[in-house]
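Next up: the structures, one after another.
Throughout, read-outs are computed from the coordinates displayed, never taken from laboratory work. Note that the structure is a prediction, hence the values are computed from the model and not measured. Cβ atoms are built from the backbone, for glycine too; each structure is taken alone.
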Structure 1
Amino acid sequence: MAAPPGTNIRNLTGVWRMSKTLSDDMGPSLAIQGIPWIVRKAISWATITGNLTQSTDNAGNTTITVAQTASGGIKGETEIYNLDEKEYKAGSAMFGVQRIRAGWVDLRVEKPLSLSGRPFDTYLSEGWIEEDDPNVAGHITAYIVSEQAGWSVEQVWGFSIIDEKRYRVIRFIVRKGEESAASRVVYEWLGGDNTS
């Protein structure tokens, strides 16, 4: 179902399922990242669900933990995003070791910069709804690099209106050398935290 009014970019805690019908085909992006064809096919058939927990510490630093599960025998993974723009390393069974930087971004400013240091591609900066306080950044961004595989990913998180309904969306562009692929992933709201 569409995102309820109580959910916003500063309150993402809950269970979200990737919409197969509203999301783009991630096959081209996964191919650039070196994921084998058979695994790409399995991912395209799988139902991927993320249990998100968003918290802010006393210093004002926000952390988002995404515990993912997938049907079809695909191993789930846990992703952690520290929204302080500091680089850290994380390991993934599927993608290997990655260098990650994540933070807040205000897409309303002229030529906002991604954490890669370059201006956002318009694919990443357009198509959003602004629903937060106009004095604070209303989106999350992440920049992920795989030194071993040679690819990078720029992401923007937010909410968009699709078929007249409000959904949580992640837009991203994967790049490796001269190759690139853009994708939009749309998430449906399943309800509150299911770990309790």
Structure 2
Amino acid sequence: MPIAESPRSPAPISLRLGFTGAVALVEAVHLATEHFAGGIANHHLLNDPTLPQIWNGWGLVVLPLLAWIASARAFERPAAHWRLHRAFVLRLAGALLAGIALAIAFTSGSKDVAGALFPAIVLAGIALRAYRPEFVLGFALGMAFTVGGVLPVLIGGCIALVSAFVWLVAWPVLRHVVGIARRTAPGR
């Protein structure tokens, strides 16, 4: 099968630009709404006034960049036409819903709900291999209207790092150690 027809071949630049442009448009609308409602907000790291502020306007750089990275895995070509990869859409949508749920809990003042939801999101992220960029993008888009685009990328990036460590380092090492223990166990 020629590389151009392979489902794993790179998606055309036009599709990746369209996907990235859609994310940039969503963030631009968000920032325009903030601008006309009194100015683009800043948010302190960890909601602590002693820590630096991050301007929401940076989301117009960070979210499209993340969308461009994620779009490398977003499209497949199983037949004559390119389409969004179904697993990509499901991962993006699931993370988007998790981000929206956490944003709603945060803005409604439900600290108990947010306090329970965040660890659940972290555990789900570990279980579902959330080190993929579409998970971070979905989570960030879900929370962007509440805390901007940068803070959720930082939070999602931390979850992605933990997930990557578990799946790409800890789990393979554990399997290797268990395999050695089984091969060297007495009676084998």
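So here's what we get for this one:
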read-out	value
With distance in nm of label points 7 Å out along Cα→Cβ at positions 76 and 148 derived as 2.4, matching label from 1, 2	1
Source structure (of 1, 2) for relative contact order in percent (Cα under 8 Å, 6 or more apart), computed value 26	1
Among 1, 2, which structure scores highest (criterion: mean projected area of the Cα convex hull in nm²)	2
FRET efficiency 1/(1 + (r/R0)^6) of positions 20 and 84 (r between Cβ atoms, R0 = 30 Å, to 0.05) - structure with the largest value, from 1, 2	2
Value -21500, calculated as helix-only ellipticity at 222 nm (-39500 (n - 2.57) for each DSSP H run of 4 or more, over all residues; to 500), assigned to which of 1, 2	2
